[in-house]
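No lab work stands behind these numbers, since they all come straight from the coordinates. Predicted model, so just to flag it, every value in this text is computed and none were measured. Cβ atoms are built from the backbone, for glycine too; each structure is taken alone.
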Structure P
Amino acid sequence: MSVAVARPPANWAEPVRMLASRTVTLSLVELQKLRSDHTELITRMAQPVLWLLVFGQIFNRIRAIPTGNLSYLAYLTPGILAQSALFVAIFLGIQIIWDRDAGILTKVMVTPTPRAAIVLAKAFAAGVRGLAPVVVLVPVALLLGVAITINPLKLLGAAVALMLGAGFFACLSMAIAGVAQTRDRLMGIGQLMTMPLFFASNALYPIDIMPAWLRVISQVNPLTYLVNALRGLLVGAEANLWVDFGVLLGAAVVGIMGAASLLGKLVR
C-alpha cells in the first residue's frame, strides 16, 4: 500500500527575487557605461533640437497641417521626443552583439542570471537614453513659446511613457539581433524599420489626414500611443491615457518576452 507524501510548496518567490536582483545589478552596470561616455548622450540631443528648430518652425509658419487648438510647434514637440526614443533604442541590439563578440554575453548567460534580466537591464538603459533629449528639447520648446506643463506628476508620467516606449523598441532591436546575428544586418534592418515606424505614426501629422491604409498601420504602431501619451501629459492635448499606457506596457512585456526567447541564438 503506497502512502502519498505531501510535497512542500515550490518556492515561487526565488525566481522573482533572482530576476529583480540580477536586473538591478545589470542596470547599474549599464548606467556606469553611460557615465563613462557623455559624447553619445550629447550627440543624441542635437538631432531632435534641429527637427524642432528647422522642420517645426517652417511648418508652424505655413500652417499646412491641421492641429486643432495647438500650434504646430506644440503638436510637434511630443512627436520629436517620441522620435528620439525610437532612434536611440532601435539600434540598441548592436550593443548586445558587441557584448557577444567580446565574450561578455556568453559569460553572463552561463551564470544563473535569467535572460529576461539581461533584456530588462538593456531596456532600462535605452529608457534612460531616451530621456536625455528632454534636457535640451524642452527648454528650447519653451523658448519657442510652447506651453509645456510644469505639473510634476504629468512630467513623471511623460518620463515613464518615454521609458516604456524606448524599452519596447530596445527589446524589438534585441529580438532582431537574435535573428540577424551580425551588426551589419541589424543596421540594415533597423534603418529599414525606423522611417516606416516614424512616418506611420502621428508624430508629425494627425491620423485623420492619413490615407485609410496608413491609418490602420498607425493604430497598431506603439509609437502612436507613445506620442498620444506625451501630448496629453505635456501640452494638454486630448488623450486616453489608460489606453496609451496599457498599449505601451503590453508592448513592453511582449517585447521583453520575445527578446529573452531569442537571446540564446546569439551565443549558439
Structure Q
Amino acid sequence: MLLNEILNFLSDFAPAELSEDWDNTGLLIGQQADSVSSIMTCLTLTPDVAEEAVSKGASLVVTHHPILFRAVQKLTDETSEGRMLLSLIRSGVAVYSPHTSYDSAYEGVNRQLADSLNLTNVKPIRTTDGEATSNSSDEPIGSGRFGDLPDAVSLAEFVEQVKQALGIQDTWFVGDSSSTIRRVGIACGAAAEFMGDAARHGCDVLLTGEARFHACLEARTRDIALVLPGHYPTERPAMENLAERLSQQFPDLTVWASDLEADPVQWA
C-alpha cells in the first residue's frame, strides 16, 4: 500500500484546516509514493519510541505531537533529536502528525473524551470560521468541546468519573469539591486558555491535562472548577483508538500503538 493512500484517509479523518496556525502537522518525514506495510502510533516521538519503530519495522509512525516543531539548521548526530531523525530516515520510516487537527476533528481527541464521560449536546468551545467542513452535518466545526452530564454531580463525584474514564488513580483539581457540576468543558493536553470560553458557555468545570499555577488562580476567580489529570492521560488513549481505526481501515497492514511509551510524570 502506498503512503499516499494512508495520508488521504488521515487527512479526511482529521482535516488539515482544523490545525491551529502555530502547529506543524501533516507528513513530516517521508515520500508519498513509498510503500507501507506497518504503522505505529504514539503520543510523542522520543528517541526510545523511535527505536521501537525502527526495531519493529514500522514503515510509518503517526505521532500526535509533531517533531521538527522548531526550525532545524543542522541535522547531525550531535544531538539526540538529530540522531533520532537520522535513524528514522536511514530506516525509511515516515512520520506523520495530525496534532491539533485530530484534537478538533469530529471524532477527534476532545470528542472522544466527551464520549467517555457520556456528555450530551456536545459542541465546540470555540467555533472555527472559514471553509473547514465537518464529518457531521449537525455539528459546527471548532476546537475544544463542551456538553452536559446526564445527571448533575458534585465536583468530587465528577473527579471520580474522570479517573474511571481515563483509567487513572489520581488527578489534580481546583474548586470546591461539593460544588455542582452539570456542564463540562474539555480541552485535551495543556489548554487552560479555553477557560474563559468554557465559562461563557456556562461550563461548571474545564477538564484539561495540565495548567499553570496562575491559571489555577484564575479558575478560582472565575468560579469555574478545573480537573487536571495530566497531559498523557488526556491524549494517549486517542492514539490507541487511532491505531485501532487504522487497523480496521487497512486490515492488510500491521498496526499498533507504541508498547514502550509511558507517562513521564509519576505520582508518589
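Computed quantities for the displayed model
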| read-out | value |
| --- | --- |
| Structure with the greatest value (metric distance in nm of label points 7 Å out along Cα→Cβ at positions 62 and 126, set P, Q) | P |
| Comparison of P, Q - label where FRET efficiency 1/(1 + (r/R0)^6) of positions 118 and 142 (r between Cβ atoms, R0 = 35 Å, to 0.05) is highest | Q |
| For distance in nm of label points 7 Å out along Cα→Cβ at positions 86 and 150 computed as 5.6, the structure of P, Q it came from | Q |
| Origin of the derived value 26 (relative contact order in percent (Cα under 8 Å, 6 or more apart); candidates P, Q) | P |
| Value 1.00, calculated as FRET efficiency 1/(1 + (r/R0)^6) of positions 222 and 254 (r between Cβ atoms, R0 = 25 Å, to 0.05), assigned to which of P, Q | P |
| Structure responsible for 3.1, with distance in nm of label points 7 Å out along Cα→Cβ at positions 46 and 158 calculated and labels P, Q on offer | Q |
| If distance in nm of label points 7 Å out along Cα→Cβ at positions 30 and 94 is computed and equals 0.4, the structure in P, Q | Q |
| Value -23500, calculated as helix-only ellipticity at 222 nm (-39500 (n - 2.57) for each DSSP H run of 4 or more, over all residues; to 500), assigned to which of P, Q | P |
